[in-house]
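Peer 1: In structure tokens below, several structures.
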Structure P
Amino acid sequence: MDLPLDPTSSPSDPHVFSVSEVTQVVRQVLEQAIGQVWVEGEVSNYRKQPSGHQYFTLKDAQSQLQCVMFARQNMWRRSVPLSDGMHVLARGTLTVYEARGQYQLNVQHVQAEGAGLLQAKFEALKRKLEAEGLFDPSRKRPLPAFPVSIGIVTSATGAALRDMLNILSRRAAWIHVIVSPVRVQGEGAAEEIAAAVEELNRFEEAGLRPVDVIIVARGGGSAEDLWEFNEEIVARAIAASAIPVISAVGHEIDFTIADFVADLRAPTPSAAAELVAPDRGELQRRLGQTLARVQRHLTARCEYLRNRLEMLKRGAIFREPRRRLQEAAQSLDLVTEALHRTAREKLAKRKERLQLLAAVIRQHRPEQRLAIQRQQVQAVELRLARAWKHQLSRHRDRLAAAIDLLRLVSPLATLERGYTITTKADGMLLQSAADVRKGEHIVTRFADGTAESEVVGNSVELK
């Protein structure tokens with residue numbers, strides 16, 4: 001409902017609103033102009049109804065705000081239990097309870113003050129980076145199967161580093177480990193973590209052994225303890241890294257912004273070390289299996305070739321090679337003679353066939369037959385020419401006779417003998433004096449032209 005309140009309306013003709021109309025306008029303005037808000041304050045006058053709805057007041061030193069949280073809101077969101085005196089952060093829609101004409105906050109979620117602020121910052125940064133595409137799965141790069149050098153960004157005194165080093169030395173002692181010690185908690189820790197990731201990316205430029213993969217790690221802790229890994233500077237440093245990055249922060253249930261940006265999230269630092277380092281025992285087992293397969297294949301191949309050689313050695317070509325060569329040469333001579341004989345016989349047959357065809361051609365004397373055909377063609381051409389001339393002459397005579405006949409029956413010939421043709425002005429032919437009326441115009445055509453006249457009674461008057 002849109003009812004503008006116009007205080008400048010004329011006093012002589014004021015627009016009078018009902019209380020309900022004014023209340024509806026106020027509610028609409030509040031919901032549209034403010035809408036969803038986070039409000040911090042102390043809970044007082046808390047009441048929970050049998051229906052599950054909760055009513056309370058948020059207050060500070062100067063003001064208070066009436067709040068209601070309906071049962072269906074608390075059903076789908078895990079809000080903290082409320083009681084008087086709690087300092088909370090509430091999220092909801094600012095509106096008006098029209099029955100009493102008071103504004104209130106329809107609460108959708110309540111958190112303890114510190115956790116609520118951190119969660120709000122976390123969600124805001126997460127939405128921002130996700131909109132930029134930093135969480136896109138297509139950006140994720142696979143880890144190297146057999147890394148030679150690993151960079152670890154973590155605290156130098158933490159248990160997480162000791163656990164990772166123990167696992168790496170046990171699983172893959174050949175891996176070169178570079179530790180970049182940083183603070184993982186407190187003011188300035190986020191900048192140190194980001195700088196360490198950037199520094200590891202510049203090793204190759206500085207002439208040092210390049211790093212194949214980077215682990216950003218920290219042990220478990222509260223949300224506040226892990227907050228440095230939710231800072232934007234850390235997320236952007238990981239996203240900009242040219243080297244694959246594993247995020248291993250906290251325990252399995254902990255999630256940070258670094259986890260979403262990294263190429264791989266490990267549930268714990270120890271799991272990150274196991275993911276990046278191949279198990280030496282497993283590699284030895286697979287290598288032993290591969291060597292056994294190669295040995296079996298080589299043994300079988302050698303045995304096959306040995307048997308083949310023995311079989312060839314027992315063959316006649318190895319026992320009597322000179323005789324076999326002589327037999328082969330003799331067979332070659334026989335085949336050569338057979339080929340020559342066959343070629344001579346076929347050539348003789350082709351010559352005989354050719355001579356027979358030549359005799360048949362000479363018998364039919366094609367030159368004489370061609371001369372006769374030429375004479376016949378010439379005779380036909382002469383007959384056609386005479387017939388064409390005769391037909392042309394006949395058509396000319398017929399055309400001349402038709403022209404003479406047309407000249408005799410033509411009206412023009414009649415006019416030349418002194419006769420005339422009279423028509424009305426519209427071209428209608430006059431055949432009788434009864435066809436004309438006084439005052440009509442008529443046209444008389446002579447052999448050498450026309451004359452126009454006007455009928456005046458029984459006589460014609462020339463114009």
Structure Q
Amino acid sequence: MSMNPEQERLFAQILELTRGFYAAASPRPFVPGKSTVPLMTPSYDWREVGQAIECLLTTRITLNHSEGNKVQDFERAFCRYIGADHAVMVNSGSSANLLALFALANPTTPRRIEPGDEVITPAVTWHTTVSPILCAGAVPVLVDVKLDDFTLDPAAVAAEISPRTRAIMPVHLLGYPCDMDAIRDLARRHDLYVVEDACEAHGAEWNGRRCGSLGDVGTFSFFFSHHMTTMEGGMLVTSNGELAELARIMRSQGVIRNTLRRAELTAHYRGIPEYSDLDPQYLFANLGFNLRPTEINGGFGLEQLKRLPDILAQRKDNGRYWTERLTPHAGFFHLPRPAGPGPDPRAWFCYPLVLRAEAPFSRREITAFLGARNIETRPIMAGNVAAQPAMRYFPFRRSRLVNAEHIHTHGFFWGNHQGIGDAERSYVADVVDEFLSGFKPWS
């Protein structure tokens with residue numbers, strides 16, 4: 001429903017009260033050794049909450065609502081930011097991967113991925129990079145990554161291409177951009193699809209283009225812990241209009257009512273006698289899921305996208321600081337590479353460290369030391385996916401995963417986000433110094 005003048009006046013008061021609620025929150029000073037340095041903190045305030053309240057009060061809450069659709073507004077804004085022609089919002093980044101794989105495996109898609117075909121993807125990733133490949137009936141081929149940036153090794157990809165290969169699925173893990181020139185060159189030479197998993201790489205760039213815009217399709221996550229959040233949510237981006245419309249159909253149970261070409265599709269099916277009497281609201285044109293976001297998610301996204309440049313700048317500044325502080329300890333760790341003379345192309349999902357094989361301490365020892373001093377840590381995503389018990393039940397191929405296995409047992413990260421400033425990052429570096437003071441460095 002639309003607001004009448006009195007409701008608009010009251011809503012303005014609600015927004016002002018919501019703004020005052022956040023302004024009244026007492027800032028908590030960081031106390032070294034007592035305050036927690038968390039893996040994540042909320043990146044929203046009264047603006048996003050106001051968007052949610054507006055949806056609830058006007059009852060414009062579902063994607064099926066056409067008047068003032070926040071999801072569509074966010075989709076348009078996000079594809080402009082990424083540099084793609086189309087964006088299709090879904091309820092998670094995992095769903096975006098699922099939708100991308102099922103769209104490429106659909107009978108209406110040229111050169112479709114067929115059952116038994118292979119999709120090459122890195123062994124170090126999140127599990128819902130690999131699961132959609134299996135769900136679509138394809139076989140994941142897990143290949144090694146590079147130790148210095150966790151990204152897909154193009155040489156390992158080239159070695160595993162077979163007559164059954166139909167796609168490469170690079171993952172811009174932890175916000176590190178993959179070598180998309182090499183990957184796209186392999187895809188062109190072997191007529192393969194490229195599906196970019198950019199779920200952790202909002203704003204990351206490869207040679208001046210944003211990750212997610214360089215393949216046939218890209219995916220993003222807007223989970224609470226990511227660079228920008230819609231609480232739960234994700235996005236599929238592509239410059240292929242046919243693929244985007246298929247994704248819109250499949251996202252919403254297979255019906256055509258949430259497509260951009262709804263009128264054209266309605267006329268098309270009315271011209272087919274056996275379908276001419278079907279109500280276009282309930283015309284199922286293809287396979288379908290329910291992967292729809294809500295209007296609340298769309299409203300959140302509109303506000304979060306405005307914050308993203310500042311959030312990325314803070315993460316990059318934190319990453320630069322820690323790399324400089326920890327460089328004297330490079331004998332113990334594989335450190336993230338310095339950014340170099342130009343702008344840092346990484347999106348810095350976190351701050352990762354991988355212990356060198358010669359390190360005189362274990363991952364468990366250093367993470368326990370950090371944890372005892374209220375610094376949260378965790379393993380690097382799912383580690384080596386091939387080592388996860390779920391993979392026992394499904395067919396897959398794997399290359400020699402030397403780096404993936406090392407990261408699996410020796411890698412960890414702590415949080416790097418907009419909630420970490422000078423005091424927090426200095427404390428973390430001091431604690432690492434303290435831990436390493438008991439060990440003699442070597443060259």
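Peer 1: Suppose you compute Kirkwood radius over Cα pairs in Å, for residues 242-337 alone for every structure in P, Q: which one lands on 20.2? Kindly include the intermediate steps, with their values, before the conclusion.
Peer 2: Working: P: 20.2; Q: 17.6.
Label of the originating structure: P.
Peer 1: Of the structures labelled P, Q, one was used to calculate volume of the Cα convex hull per residue in Å³, giving 777. Name it. Can you show the working numbers first?
Peer 2: Numbers: P: 777; Q: 152.
Structure of origin is P.
Peer 1: Quick check: -16000 is what I get for helix-only ellipticity at 222 nm (-39500 (n - 2.57) for each DSSP H run of 4 or more, over all residues; to 500), calculated from one of P, Q. Which structure matches? Can you show the working numbers first?
Peer 2: Details: P: -16000; Q: -12000.
The correct label is P.
Peer 1: Who wins on relative contact order in percent (Cα under 8 Å, 6 or more apart) among P, Q, i.e. which is largest?
Peer 2: Answer by largest value of relative contact order in percent (Cα under 8 Å, 6 or more apart): Q.
Peer 1: Computing FRET efficiency 1/(1 + (r/R0)^6) of positions 226 and 434 (r between Cβ atoms, R0 = 30 Å, to 0.05) for each of P, Q, which one ends up highest? Each step should come with its number before you reach the end.
Peer 2: Numbers: P: 0.00; Q: 0.45.
Sorting by FRET efficiency 1/(1 + (r/R0)^6) of positions 226 and 434 (r between Cβ atoms, R0 = 30 Å, to 0.05) in descending order puts Q first.
Peer 1: From which structure (P, Q) was distance in nm of label points 7 Å out along Cα→Cβ at positions 202 and 290 calculated, if the value obtained is 2.6? It would help to have the intermediate numbers written out before the result.
Peer 2: On the way: P: 3.8; Q: 2.6.
Going label by label, the one that fits is Q.
Bear in mind that the values in this text are calculations on the coordinates, not laboratory data. As the structure is a prediction and not an experimental result, all values here were calculated from the model. Cβ atoms are built from the backbone, for glycine too; each structure is taken alone.
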